[in-house]
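Given below, in the form of structure tokens, are the structures.
Since every read-out is calculated from the coordinates, none of them should be taken as a lab result. Note that the structure is a prediction, hence the values are computed from the model and not measured. Cβ atoms are built from the backbone, for glycine too; each structure is taken alone.
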Structure I
Amino acid sequence: MTYYQRCREVTIEMSYLSVITDTLLLPTYWDKSKDALLSYATECSYGFWGTVTDALTGEPVEAIVKVVNHDRFHSEVFSHLPLGDYHRPIMAGTYTVEVSAPCYQTATFTITTRPGVGIRHDVELQPQVIEPTAFDQYILSGMQTTVVALSQNEVWWYDSDTAVEPIAIGSYFTTPALSDTTTYYFEAHYQDDTLLCVSPRGAVTVYVIDATNDINSEFNFKNSQLKIYPNPAEDYLMVEAEDDGPIRVEIYDMKGTLILQGVHPCPTKLNIAPLPAGLYLLQATHNDGRREHVGFVKSRKSY
């Protein structure tokens, strides 16, 4: 049963008789053996025990708990759902233990057990593949954009959260020209020999904005005294402030990446022709330390 069914059982021969007919004799077997049987049951509670869970979600995991250079003939134990708990009875000593499960990285730890003690050791397993991330994008109607997923594994893109067939495979996805805000879904795939490991499915939204109405409400900059024009702009952007002193100008994209920076007189004319079309944030820092922000759209070059 240990070899084929991976269970643990003990058979105790109480007598050479296969059937005991003497009803007075049977209780004597219990009286003579009960202390040994109870001691055996107590010994089985020693060793080490704990739970196996997903390191990211905390959910229980069904895993194999194997004592290295000790377990053989399927004598390893398992963590069981719904709790992910395991128990490894073992005599006192120091052991190296491997905990493994499909689509998880194998965890290894060393534990020292003591006589008459059950030691708890919980295990968190790192998934082989985790949910990728991507930053939302902001574009004007009729524009395309490229959405990039941050993942160490192959990424599959979908047009809905329930879609089965991917619309693209790769770390990035270039959208068609969009006229409406659209959400795309993506997941990471990892091939572990013959086993395909799939991450939870994430989502990223491409917002299609109205440059004249949405930009100030999107960033809540209606009260800013900083003036920029034209907006949208193609090649240049005029920046004006209440004071005439120099200001430090920084321009960020929607990922928070600093694109341009410099100290300029006020008013000033900024060359934004090299910037890709899209939505940007301009931060102006005055001599007195005040900071003002305003959003603007870099439109595509018209010919």
Structure II
Amino acid sequence: MNSAVKKATAVLVIVGLVCLSQIMTSKPLFSADAAVSALHVGIFPRRSAAKTVTMFTPLMAYLEERLGLAVTLTSGKDFKSFWQGVETQRFDLVHFNQLHYLQAHDAFGYQAIGANQEFHRKTLSGAIYVRKDSGIERLEDLRGKKIVFGGGQSAMMSYIVPRFMLEKAGLKPGDYEAAYAITPINAVFAPYFHQSDAAAAGDVMLDLPSIRARINPDALKILAKSEPIFQLPWAVKGDMPDDIREKLLHAFLALNDSARGKDILKQAGMTGFSKASHDHYQTHRAIIDAVQGR
């Protein structure tokens, strides 16, 4: 290789290194926001997948319109398939229960931005139900009795919070017979039809049309309920661009202010939307830790 070629080659290498250095140290050519072309939304399986899609499709269309992004909705047929989407961080926006939000925050960095309002309330309480004619007047009276919890051991309002209430009353697992219903509604049916002594679920159950259509709610009473805690959260991936996050929050909050927005909320089983942050769920963490022995 002659000297002229060597010099030319050296110049090209130097120029290439300089360009690479500039690329690595300068701001990207496109903002992070420019790379966002779609929003993938996951909804935890509180209801059947088909019902969830029906309920939330109008909300997804509204978000698509407000954000100018394609919005896709996923509701797993069961919790396992839903959680796979969380673990792989396929979801940009997720509707969680409170326990699963805290787990997703700790493991994958999801951040709460808002929460449901249901029955025009920003909070809800766990409750334990009994028949009015049961003779049960205190939580302590449930010693040796059968309690049907309205979900598995990851159900926040119908298992974890009622467990916390029972333990505060001096009742630990083994002091009562525990059984589990598929849904909180089915749990409330159990004491009504004398299939259990008590049921554990959220404190709004007796107001639900699906309950009132099948039983006389006046036959039941709330034996005890917890302190109110913040409603079900909506959370975004930790690396979501700030301006997309803000647009998303503003779009949600705007639903409270129009007839169309209120109708979209109603179809999604909500009466409003509240701004929320991770701090709103620290009370939940204390309850979870107490129940799980951490």
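Laid out as a table, the results:
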{"quantity": "Per mean count of other Cβ atoms within 10 Å over residues 116-123, the highest-valued of structures I, II", "calculated": "II"}
{"quantity": "Structure with the greatest value (metric distance in nm of label points 7 Å out along Cα→Cβ at positions 52 and 156, set I, II)", "calculated": "I"}
{"quantity": "Per relative contact order in percent (Cα under 8 Å, 6 or more apart), the highest-valued of structures I, II", "calculated": "II"}
{"quantity": "Among I, II, structure where helix-only ellipticity at 222 nm (-39500 (n - 2.57) for each DSSP H run of 4 or more, over all residues; to 500) as derived comes to -2500", "calculated": "I"}
{"quantity": "Identity of the structure behind 19.1 (criterion: mean count of other Cβ atoms within 10 Å over residues 100-107, calculated), options I, II", "calculated": "II"}
{"quantity": "Identity of the structure behind 15.8 (criterion: mean count of other Cβ atoms within 10 Å over residues 92-99, calculated), options I, II", "calculated": "I"}
{"quantity": "Which entry (I, II) yields the derived value 50, 22, 15 for semi-axes √(5λ) of the Cα gyration tensor in Å", "calculated": "II"}
{"quantity": "Which of I, II yields 17.2 [Kirkwood radius over Cα pairs in Å, for residues 84-251 alone, calculated]", "calculated": "II"}
